[in-house]
Structure I
């Protein structure tokens with residue numbers, strides 16, 4: 001349901017749009033999102049794990065963008 005997504009996005013934005021929240025998000029981006037997903041010698045599973053970390057950061061950033069723009073399409077609970 002869209003209302004649940006809006007509530008979640010509002011909470012994420014409330015946390016990560018503060019001065020300290022921005023610092024945390026910047027750290028997470030530097031540490032995980034900007035690092036290689038796979039390096040030589042890693043197993044396939046490690047690459048999937050790293051992509052999951054990156055996906056969480058993208059989810060946070062998209063929640064903030066949706067909350068700022070108020071753009072919700074479809075049913076997010078499917």
Structure II
């Protein structure tokens with residue numbers, strides 16, 4: 001699932017993580033509310049995939065989610 005072998009690459013966590021990071025870059029922000037993130041990406045990523053991708057970004061020390069539901073990029 002992280003690096004798919006025989007599925008569409010758009011279903012990988014790498015691709016979905018890149019969509020999230022691209023959104024941060026395009027908006028030129030380092031933090032965004034989880035609800036806003038879900039709304040911006042609702043056509044590309046399901047809510048289940050979004051949470052799984054955010055988990056992967058957390059494990060990779062790329063992003064964190066605080067207690068108030070704000071996603072922040074690690075610096």
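Of note:
- When log10 I(q)/I(0) by the Debye sum over Cα atoms at q = 0.12, 0.14, 0.18, 0.23 Å⁻¹ is computed for each of I, II, the one that comes out at -0.43, -0.56, -0.80, -1.01 is I.
- With relative contact order in percent (Cα under 8 Å, 6 or more apart) derived as 55, matching label from I, II: I
- Label whose coordinates, when helix-only ellipticity at 222 nm (-39500 (n - 2.57) for each DSSP H run of 4 or more, over all residues; to 500) is calculated, return -22000 (choices I, II): I
Read the figures in this text as sums done on the coordinates, not as results from a lab. Small disclaimer: the values here were computed from a predicted structure and weren't measured.
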